[in-house]
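Read-outs: derived from the displayed coordinates by stated rules, not from any lab. The shown structure was predicted, so the numbers you read here are calculated from the model rather than taken from an experiment. Cβ atoms are built from the backbone, for glycine too; each structure is taken alone.
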Structure I
Amino acid sequence: MITKQLVTQLAEERIKDRDERIFIVALSISSTNVIRLEIDKTEGSVSIEDCVSVSRNIEHNLDREAVDFELHVSSAGLDKPLRVHQQYVKNVGRGLDVVLNTKAKTTGTLVEVTDKDIVLERSEKQQIEGKKKKELVVIQERIAFDHINEAKIVISFK
């Protein structure tokens, strides 16, 4: 039987040898032994060589004679939601779309990440008392991780 613990151990062995900036984002093993492993890097992006190296270490240390399996190792991808703390830290300074557990949505630049929450910053025009015109005001919003349903990077081609 293939376990998450074994696959994680094999992946982390190769990560330690190859590049300690790589981290595991998600691991799933289906009932038909389809193994899906997503990795990311704290700095830069995951290369094809990173995926191949981790994949080979897992594949070479699992016995196909004992149990048949299918293995997929890939990078986390920009279009997928952030799932682990390290991804938030990596993306400080980037735009983020956040859907809260209440289904409310908010967008802003990720400016801070702590163990418990994130801080988004956005600018909006607001009426200031005593002024005729609305002025641009910077608003910071602190959001606890347990209130976040989904957070995605805002992809911009500016």
Structure II
Amino acid sequence: MTKELSASARKVQAVLSERGYACQVVELPDSTRTAKEAAQAIGCHVEQIVKSLIFKGEESNKPVLVVASGTNRVNEKRLGELVGEPITKADADFVRQHTGFAVGGVPPVGHAEQIETFIDEDLLNYEEIWAAAGTPFAVFRLTPSDLQSMTEGRTVSIK
């Protein structure tokens, strides 16, 4: 018998299913809070982990989502240029308020509101990638094409 998913993971699975994606959310016994932990728990390369990072516009206070390859750091100056205003990394309360999820489990979909999204072009180098699914223990496997269509994000260089 399969263990039932937690409420947050079920929410992500419902969004994926409603949108017609065959992705299956799984909850693992080991933490997937960081890209390194996720790769170890899944058994894939850190580069295949989709980090969902929330930033906010310094002037507009609007949320901005960057889905980045697990090894990459976001060049905040470059992101600010793409957004059209300086940005800062969002704190945990801001992340939960705008996504509905806690830091360490933010998925690329299913947020509390529509969020402008940028996709790290390096994620397109892999046949399969893995994203958080609502908790620090939940993930789902997807393709870069799935990521592009489900987020409607703009593919850019984030480095």
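I, II: which one has percent of Cα pairs over 11 Å apart, for residues 9-56 alone, as calculated, at 71?
Matching structure: II.
Rank structures I, II by relative contact order in percent (Cα under 8 Å, 6 or more apart) and report only the one at the top, that is, the highest.
Going through I, II one by one, relative contact order in percent (Cα under 8 Å, 6 or more apart) is largest in II.
Work out the source of 3.9 here, i.e. which of I, II gives that when distance in nm of label points 7 Å out along Cα→Cβ at positions 129 and 145 is computed.
Among I, II, the structure yielding 3.9 for distance in nm of label points 7 Å out along Cα→Cβ at positions 129 and 145 is I.
If P(r) over Cα pairs in 10 Å bins from 0, in percent, for residues 49-112 alone computes to 23, 54, 23, 0, which of I, II did it come from? Provide the component values of the computation, followed by the final result.
On the way: I: 16, 33, 23, 19, 9, 0; II: 23, 54, 23, 0.
Answer for the origin of the read-out: II.
To test your reading of the models, identify which of I, II gives 20.3, 78 for Rg and Dmax of the Cα atoms in Å when calculated.
I
Figure out for me which of the structures I, II the number 2.4 belongs to, where distance in nm of label points 7 Å out along Cα→Cβ at positions 105 and 137 was derived from the coordinates. If you can, show how the numbers build up before the last one.
Details: I: 2.4; II: 0.9.
Derived from the structure labelled I.
Once FRET efficiency 1/(1 + (r/R0)^6) of positions 41 and 81 (r between Cβ atoms, R0 = 41 Å, to 0.05) is calculated for every structure in I, II, which label goes with the largest value? If you can, show how the numbers build up before the last one.
Details: I: 1.00; II: 0.75.
Max of FRET efficiency 1/(1 + (r/R0)^6) of positions 41 and 81 (r between Cβ atoms, R0 = 41 Å, to 0.05): I.
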